[in-house]
Structure I
Amino acid sequence: MEEIVCPECGSTKINLNGHIHNGKQNHVCKVCGKEFILNPQNKIVPEETKDIIRKMLLERIPLRGICRVTDVSLPWIYLLSWKNTMRCQKILG
């Protein structure tokens, strides 16, 4: 079995810490407290897709429908929507 190393501090003193939403094993470092999973797969959403999602939000298309069409997660759409709201509030004062 391969030894697990903390990506933050490099320590090998690691405990299992449950599972994340997609079933992957979560780990926590006993030294620095960093929580991590092995082999994370972050998906970068292209700017064109973000623009399409913004237009779909303006058209009041259901969020789950947007998720299915654009292949992004519901929490990601919530975050994009929140960021857009904060940006508008900042501009409008």
Structure II
Amino acid sequence: VAQLKGRFGDLVAVLHSQLSVGEHFDEWRKMRRGEARVVVGARSSIFAPVDNIGIIIIDEEHETTYKQEEAPRYHARDVAKWRARYHSCPLLLGSATP
């Protein structure tokens, strides 16, 4: 994240569970307004309000943490596949495990 922010500055939005409600709102608003060109986050960031998606990258896609067990149940990889088709953008699934 630090490298991305160093390169792209305020064009990066970050979503994770350690953000305060206010910080989360600020990042969400930045995305909604189109001010963020790069979005980085945990599992739930796959639902980020981004309309003009250039590429979706899921790193370490084999990890079980991408699967939400509690309701609503979803797997971020499956949502990413749907969003990639819907937005006609590439999806890159990365893993160090063959």
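Just so it is clear, none of the values below were taken in a lab; they were calculated from the coordinates. Worth saying up front: this structure is predicted, and the values here are computed from it rather than measured. Cβ atoms are built from the backbone, for glycine too; each structure is taken alone.
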Worksheet, complete the sentence: Re helix-only ellipticity at 222 nm (-39500 (n - 2.57) for each DSSP H run of 4 or more, over all residues; to 500): value -9500 computed from one entry in I, II; matching entry is structure II
Practice prompt. Taking distance in nm of label points 7 Å out along Cα→Cβ at positions 14 and 54 as the quantity of interest, name the structure among I, II where it is greatest.
Written response: I
Practice prompt. Can you spot which of I, II the value 4.7 was calculated from, given it is distance in nm of label points 7 Å out along Cα→Cβ at positions 30 and 46?
Written response: I
Worksheet item: When you work out volume of the Cα convex hull per residue in Å³ for each of the structures I, II, which one comes out largest?
Response: I
Worksheet item: Which of I, II yields 24 for relative contact order in percent (Cα under 8 Å, 6 or more apart), as computed?
Response: II
Discussion item. When mean count of other Cβ atoms within 10 Å over residues 38-45 is compared over structures I, II, which one is greatest?
Written reply: II
Worksheet item: Here distance in nm of label points 7 Å out along Cα→Cβ at positions 22 and 70 was calculated and came to 2.5; which of the structures I, II was it taken from?
Response: II
